[in-house]
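Bear in mind these aren't lab numbers, they're just calculated from the coordinates by the rules spelled out. Keep in mind the model is a prediction, meaning the values are calculated, not measured. Cβ atoms are built from the backbone, for glycine too; each structure is taken alone.
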Structure I
Amino acid sequence: MSSNEVICFTCNKRIEGQVLTALDKTYHPEHFVCEKCKKPICDNKFRTHDGRAYCEDDYNRLFVAHCSGCGETINGKFISALGRDWHEEHFLCNWCKTKLIGQTFMEHSGQPICQKCFKDNVANKCKKCGQGITERTIIALDANWHPECFVCKQCRNPITEKSFQVVDGLPKCGKCT
């Protein structure tokens, strides 16, 4: 072999005719292929990862974040939440579709939901008022209660002691017994 010969990196044979140079190596054009799909990369558009060439489609599929809302690749601003990435415009309450950017949200079955939908549809309901409980809860008498709703049947003051009596299925504080 003479020193002017150009050798294909893939097949180690001499290249006559067209030479493709990429990643500091020379190839027969048909031998420069995508690491994943093994198809020739002939449109001059390729991406690299760990020194290996990938066609745009496979690179995007394998290494670029995809929106959990629409499945498309994310280029630009995005939100990371619940272990996934989202286009800002697709980060929505899974129930009412309210935008959640800048909002406090909850998780239900792996999906983001707004506080209102969580409170109305998912949260435990208070035995006294029937509203959803999203913060502290008192569990007593086989039910959930807002702390301000767990009150003495007689004096109507919140019960803060650990012991209380039960009269007609409702709590009665130690002061009133």
Structure II
Amino acid sequence: MSFEFIVIGTSLGGLSALQILLSNLPANFIVPIAIVQHRHKNSNGNLQGLLQAKSVLPIQEVEDKDEILPGKVYLAPPDYHLLVERGYFALSTDEPVSYARPSIDVLFESVADIYAEQVIGVILTGANQDGTEGLKKVKARGGMTIVQEPATAESEIMPAAAISGVKVDRILPLVEIAQLLVKLCQ
């Protein structure tokens, strides 16, 4: 199977989890990645810089109508839902979902609608249940679902909720997720 898009959702503990995951992806990794990291609506652009310091892949915060390009990592901006259309991103200020904007569910559901079985959904550490419904839709549309082993998460709530709500394909320690993504996408 050929994967064309990866979506990652995380919350509490996400910065260090994303640094570990992204630092283990090679420069020739071409599948685009979109990330929702819950953060305060007034947060500045530090997340991009902190992640870029650990990654050889270019990382950018999405602006409305940005084209989706291979080999790039895209971050949902604070206080906007990130949606995927065919070939580009859209931003929304619709109401928060699961108390979050950006919402993991919103991103995952929109990418599942467009890419179906060609998407990989990944849920990492976090302290709420955002992402479970989105991961369920990724699975229902034939995509691959991966969840961080709760025992390796700074906060087990989000990965545990995903595991209890979705028949996930793989449950892995954080350090093994990047290796699997490389194997699936190369």
Structure III
Amino acid sequence: MRYSPVRLELGAPDSGRPLAADVAHGARAVVRAVLLTVLEQDAVGRVHVGWSVSEGELRATVRDDGPGEISACTLSSQRVDERLAALGGRLDVDAVPGWGTTVTATIPLGAPETAPTEPLGSVGATEPLGSLGARELEVLRHLARGHRNRVIAQELHISESTVKFHVANILTKLGVASRGEASALFHAVA
């Protein structure tokens, strides 16, 4: 990066709560991508990065005093939305022309409340695993083996976007925040 007169303020997390490695890594990657996008703007003099951890979510906020022209579409080129989707998170962009932009990434930290007691895929399996469809179970088996979307797509002869769709559904149905938590749940009941 070139030298810049931008004043960068880094706020420390407001909690000492430990985070899962995939959540911490994903949040760090999202903030880095947003920060690099913010710094590419003209007329930015100050950027503040803040972290907030509550019982249910991690919230990272990047606020600048730039022209207020950043949008979610601008950030999609940095794959921010993909990174957040993999964690079950969301991105909020609040841009005010002439005043700056506030970008907030929210990542859920929830874990499943109850562990299923019956084998995965068995008839009458305890919710939420029982709510997974046959294809979702196949995708979950691959996730549990540590396969990435591209490998899963090749193995199941489907597109990567279809894999992403199934992964998002799996995370939602299982009530987990990450692929790692879904894999751990699979291994716990398999």
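Of note:
- Here Cα extents along the principal axes in Å was derived from just one of the structures I, II, III, and that gives 36, 32, 31; the source is II.
- Test item: helix-only ellipticity at 222 nm (-39500 (n - 2.57) for each DSSP H run of 4 or more, over all residues; to 500) calculated as -12000, pick one of I, II, III: III
- Calculating distance in nm of label points 7 Å out along Cα→Cβ at positions 22 and 86 for structures I, II, III picks out I as the one with the greatest value.
- At a computed 23 (relative contact order in percent (Cα under 8 Å, 6 or more apart)), which of I, II, III: II
- Structure responsible for 2.4, with distance in nm of label points 7 Å out along Cα→Cβ at positions 30 and 158 calculated and labels I, II, III on offer: III
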